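Below: a set of structures, written as structure tokens.
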Structure 1
Amino acid sequence: MRTLYLMRHGYTLFNFLDKKQGWCDSPLTSVGVAQAREAGDHLREQGIEIDHAYSSPSERAW
């Protein structure tokens, strides 16, 4: 059995400015970076091992 995990990018500058995002890239804020680290910590704590990862080319998704 395989499990698929989907994750959205964290809080960005455009989120903070209440702007729409799409083709234009917006960097993560310090809150967004902390959210990404928290998500990684949670996966590790749960013993979840990721064997494949796919991402948008947008900086906010890296």
Structure 2
Amino acid sequence: MEFKNAKTTKEQKEELVDMLEILLATTEFHGFTLEDLLSESDLKRNKKGGFKKRLLLEKVIEK
């Protein structure tokens, strides 16, 4: 089942846990730690912003 098809909060949580498990396994496979990712996430969020407002940049036009 995919997250977007989850109908209850329990199902949503289970799908998020599945995604987290995939992320943690991939992180470990590539020799990183969760702390590495969180640190990089903080740096990137401070530089480029995050997704709390659910806004997505679709296009950048440079002149």
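In terms of volume of the Cα convex hull per residue in Å³, which of structures 1, 2 is highest?
Top value of volume of the Cα convex hull per residue in Å³, among 1, 2, belongs to structure 2.
Same structure again: Of structures 1, 2, which gives -9500 when helix-only ellipticity at 222 nm (-39500 (n - 2.57) for each DSSP H run of 4 or more, over all residues; to 500) is computed from the coordinates? Could the numbers behind the result be given before it?
Numbers: 1: -9500; 2: -19500.
Traced to structure 1.
All of the numbers you see were taken from the coordinates with simple rules; none came from a lab. Remember, predicted model here, so these are calculated numbers, not experimental data.
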